[in-house]
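Pasting the structures in now, so scroll down.
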Structure I
Amino acid sequence: MTDDLFRSDAYLRDCEARILRVDEAGIVLDRTVFYPQGGGQAGDSGRLLLPDGRELAIADTRKAKDAEGRPTAEILHVPAPEQADLLAGLKPGDAVTVRLDWERRHKLMRFHTATHLLCHLVPQPVNGCSITPEYARLDFHMTDPLDKELLTVGLARLVAAAHPLTVGAITDDELDANPALVKSMSVQPPRGTGTVRTIRIGDAEQIDFQPCGGTHVANTQEIGAVVVTKIEKKSANSRRVVLGWAS
């Protein structure tokens, strides 16, 4: 399995690692700072610095799958195209330096945290999510209209309030006893270890608390200026809210 260092520290930008496996799908390492696509958040990109000094570009990060197509505990680093010559020389046991595209990752962290603030402003179940460096969107299971300007003002207020964010965990039993903590209808929190990772925003005042495996900033003020760029009626009972960077 891959030791996912980003779970405990989203601000790690690089690490030393060893190759476990190389195949046509990509490269599996024993540890990484790269987040694999999941929970609506895009996978990380960056570089692997090879023992001979060359650099292998990583275009995407995914969860490896078994023969039945089920996700495993391994994280797959997907090389950018046209790097067959670099891949050919790699073998299990080789040491590499894993270096994150930090600017891109930080945008993902800021947007992901902003979507949690949006869940506070629109307390409705979420039935779709996408978080990219350029935009983020949440689809809410609801029929009432939403006001773009009011949501933008609400986000600005929560960002400026500098609410701290805390990564924690609850047991599977605690989550079963509080099913309302799961706000997503389409993505269920990962089970199997006995505990589920949680994100809490707010200290004296709790803004948001829910299971989440993504990467986040440590304080809402770090999000910066985000705005609601669009609100769409996706269906009779779904409203899509799209976030973008303020110009």
Structure II
Amino acid sequence: MNDIILETRDLTKHYGGVHALEGADFALRKGEHVAIMGDNGAGKSTFVRQITGVEQRTRGDIIFNGQPVNFAGPLEAREAGIETVFQTLALADHLDVADNLFLGREKIRFKFGPFSILDYKGMRDATLAALQKTGVKIPNIHNTIERMSGGQRQCVAIARTATFHSKLTIMDEPTAALGVQETAQVENIIRTLKEQGEPLILISHNMRQVFDLVDRIVVFRRGRIVANLNKSETDGQDVVAYITGAKTQPEYAEAAGL
């Protein structure tokens, strides 16, 4: 039985003469949590944008849940079961918390042909339950996103991701703008996803966070994967050596031109 939930083969993205991502071969197993690490510009976010359809790849294959996929955009990826927290959050500023959590998958109370009446009470009740489940604290869910702090916005995006059962969760620097208490909430959400057997890709610069939360670490450098490390067989100093280019695993050295 194949336990791989996501696989990329030769995944590549060029912007004109700039090779932002080159030949990324990656696999994620069901229930596994993997961190992607690397310096700014290493190709981490580019990799995620190709998987989720935010951008279209230059070449390569993406296999999700056993099937080749070519998502036209993030909505198609979400409908297929990939929930993503982007650095840009992808929230609608003029809508409140419940409307953002259910954006694109609104609860319908009545439907009359092409006309629908939304179940606003149902969505707000579900939002309160979701926030309680994830431990995210929002003082007033009726506030629009534009009236919230950066930390509160981040928490809304993460709560949305954790609310709906997904086949894969991707978080791109989810705690970069958060304080200590909010960071702890997010990390608890990630642990809950692990307990529920949901696979996760975590992009993070936070070494402590990575070693606390994931099973495996994949290092990107200059648009290429240069290391694939089991957490139990490495340490922070070793990971930094791969990030800076002081080390490259032999199986990746030729592709990286080393």
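What follows draws every value from the coordinates through simple rules; no lab data is involved. Keep in mind the model is a prediction, meaning the values are calculated, not measured. Cβ atoms are built from the backbone, for glycine too; each structure is taken alone.
When distance in nm of label points 7 Å out along Cα→Cβ at positions 94 and 126 is computed for each of I, II, which one produces 3.8? Attributed to the structure labelled I. If Cα Rg over 2.2 N^0.38 Å, for residues 30-69 alone is calculated from each of I, II, which structure is the one that comes out at 1.38? Comparing all candidates, it corresponds to I.
Identify the structure, out of I, II, from whose coordinates FRET efficiency 1/(1 + (r/R0)^6) of positions 110 and 206 (r between Cβ atoms, R0 = 41 Å, to 0.05) was calculated to give 1.00. Derived from the structure labelled I. A value of -9500 for helix-only ellipticity at 222 nm (-39500 (n - 2.57) for each DSSP H run of 4 or more, over all residues; to 500), calculated from one of I, II, originates in structure II. If relative contact order in percent (Cα under 8 Å, 6 or more apart) is calculated from each of I, II, which structure is the one that comes out at 19? The read-out comes from structure I.
Comparing distance in nm of label points 7 Å out along Cα→Cβ at positions 22 and 238 across structures I, II, the highest value is found for I. Determine which structure produced the value 1.9 for distance in nm of label points 7 Å out along Cα→Cβ at positions 86 and 182, calculated from the coordinates; the candidates are I, II. Of the structures listed, the value fits II. Given a value of 6, 19, 29, 28, 17, 1 for P(r) over Cα pairs in 5 Å bins from 0, in percent, for residues 118-157 alone, point me to the structure among I, II it was derived from. This figure was derived from I. Source structure of the calculated read-out (Rg/Rh (Cα atoms, Kirkwood Rh), for residues 54-173 alone, 1.07) within I, II: I.
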